[in-house]
Structure 1
C-alpha cells in the first residue's frame, strides 16, 4: 500500500444473513474489531450473496420462516438439491466477482472460496473438517457439494487461518499443507456480552422461558456430532432430577423430536444466551468433534462451569478449567462427572474461577490483530 491508499478487502458475510451460528459470530466479532483497529487503513467490503455493502449484514428478520425454508430444502432428494445449490453458488459467484473487482484481498470463512477476479488474493479460515471426517452426520447434498468444489477451490488460496492447532493438523492431512501456509488464530468471546449476569437478570430469564431454578445447559445445533443425547442418558444414570436446557438451532437433525427429558429453547438472542449460561449449574458439551468449541469460552466467561469431551479442538479452548469426558460415548463417566459437580460446591467454585481466568486469555482484539498480520503477509 503506497501513500494513503487503503487496502481493499472483501469478505463473504453470507453466514451472517443466516441464523447466527459459530461462523457468523466469528465474522461479526472479528470484523467489528478489525474496523475499530484498522478502519483508517482498510476499506471493508461485505458481500451478502446479493451485493456489496460497507456495513455488516444482519440475520433473518423472521427466524421461523427462514428455518422452515431450510427444512424444506433438506427434504429435496440429494442430487436435485446439489444441482440447486450449485446453481445458486454460480449465481452468487458472478455477483461476487463483480463486487470484488479492484479489491486486493478476499477473506472467506464459510464452505469454500468463490473464484475471485484475477489478482485478488484469497485468505481462507478453516473451522473444521467435519464434512470429510464425519460425512454421515451431515445432509447428503451438503457432503456431495463439498466434495465437488472444496479441494478444487482450495488450490486458489494464498494463505489459511486455522482456529486451533487441531484444525491446522486436520488441514495438513486433508489438504496436504505445510505448516507455513496455515496460521493458527484462536476464536474468542465477546466480553461486552458474555460476562456473569446479575441475579435479577437470571430470574427474569427463568420467568420468561418458564425455566427451573436449577438446570444444566447445552448450546449448539442439532448436528449429531454434538452428541447431545448422551447427556440425558447420563442424567438418568446419575439419578439426577436436574433438567437439561438446550439452546440453539435444531439444524438438520431430528434429535429434538425424539429426545426426552430436556427443556428445548431452540434459538435464543445473545443477551438471553449470556443469562442462560450465568444461571446454569454447568454447560455440558460432550461433542465428538469441534474445531475449537466457542460455547465453552462463552460459558466460562459467564461464570458457568464446563464439562466437555477431551476431543479435537476442545482442550485448546477449555485448558485446565473444565471437567473432561475422555470418551464421548461413555455414559457412566459423564454421569460420574455430573454427580461430582452436583455434590461438591467447592469443585464448582474452583471451576468457575478457573473458567473466568481461561476465558480472559482470549480476546477478539488479539484475534483481529493476528488476522490483520496474516492479511499483510498474504499480500
Structure 2
C-alpha cells in the first residue's frame, strides 16, 4: 500500500513538473513596450508615472497613474498557444467596465498589414495568480502580436508564456511617433469590454501613430501636479480630454495657466484640446444638461478669447480646439449615460481622426 501511494505521489509530481515545463515565460517589459508615456523613467515598467518622483497626487490618483491602461507589448511568435502569468498590485473593481478590460488582456495579430483581433480573457478573481491561457490551437506559423495590458489594475510582473521550443522575440514598435494624451475616464477606457477598445488604442491601430495614454478616471482637472509630469514627457504632440471632469469655474481658473506651462515646456509642439463629448445622461435631466453645457460653453469661450487678438493668435498658434462625437444618431452607444460603449468609442475615434491628422501634418507628423 505504501509503495503504491509513493509511486502515485511521484507520478503526480512528475505531471506537475511536466506542466511547469510546458511553457517558457518571458517578461513583457523585455519585449517591445508600446504606449509607454515615460520610458526608462519608472522603476516599475508597467507604471505610467513614477509616483516617488512626482508628488501631489491624491491616494486615488497615485493608483490611477500606476495602472497600465493604454500600454501594450509587441512581439512575434510561432507558438500555437499563449499563456500569461501576472503578479498584480492594487486593482479596481469597476462596475461599468468589463473585467476582461479591467484586469485582463487583449490580443491582436497582424494579418494583411492590419491588426486583427485574436483573443481576450481574464482569470476568475480567485485565480488571478494562476496562468491565463489566452489563445490556443493556432497554426504554428510566425505571427506578429500586439498584447494590450489591463486598464484598471497595477501589475508588478507580466510574463508571456510560449510552448517549449517556440520562438518569442520583440519586434520594432509598430507605431510611429510619440503622441501623449491626457484625459478622463473616457481616455482611460472606462466601460470598454476590452483594453484595445479604448479610443486612443483604436486611434493608433487606425492611423499607425503611437498614442501614449495618461487617462486618469475622474481625475483629469488641469491640476498643476499632473502638469509637472506632462512637461517632462518627451512627445511630438499632445492631445487632451481635459474638460470632461472639471466644473466650468475650474476650467476658467486653470486652463490658460496650464496651456502657458505646456507651451513653455514644449515650444512648437501642437497642443490639441478636445471638447467634452455629449453625455446621454443629460437627455432628460435638466440639472445635468445645464452643468454639461456650462462646461462646454466655458471651454469654447476661453479658446475664442485666447485667439481673439493678433498677439493671442501668435502666442497660441500651436494650440488647437476640436470637437469629438461619441453619440451616433440612434443614441444607443452609452453604457451608463456617461461613458460610451465600444462602438461609441469607435465613433469618437473616427470623429477626431481627420482633424488630428490634419493638424499633425502641419508638423511633419504622418
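Quick note: the coordinates plus some simple rules give every number you see, no bench work behind them. Not measured: the values here are computed from a predicted model. Cβ atoms are built from the backbone, for glycine too; each structure is taken alone.
If you work out Rg/Rh (Cα atoms, Kirkwood Rh), for residues 95-166 alone for 1, 2, which one comes out largest? Largest value of Rg/Rh (Cα atoms, Kirkwood Rh), for residues 95-166 alone: 1. Between structures 1, 2, the greatest calculated value of distance in nm of label points 7 Å out along Cα→Cβ at positions 23 and 351 is seen in 2. Looking at distance in nm of label points 7 Å out along Cα→Cβ at positions 55 and 319 over structures 1, 2, structure 1 comes out largest. Each of structures 1, 2 was scored by volume of the Cα convex hull per residue in Å³; the highest score is held by 2.
Computing distance in nm of label points 7 Å out along Cα→Cβ at positions 39 and 287 gives 3.1 for which of 1, 2? Corresponding structure: 1. Name the one structure among 1, 2 that helix-only ellipticity at 222 nm (-39500 (n - 2.57) for each DSSP H run of 4 or more, over all residues; to 500) of -14000 was derived from. Source structure: 1.
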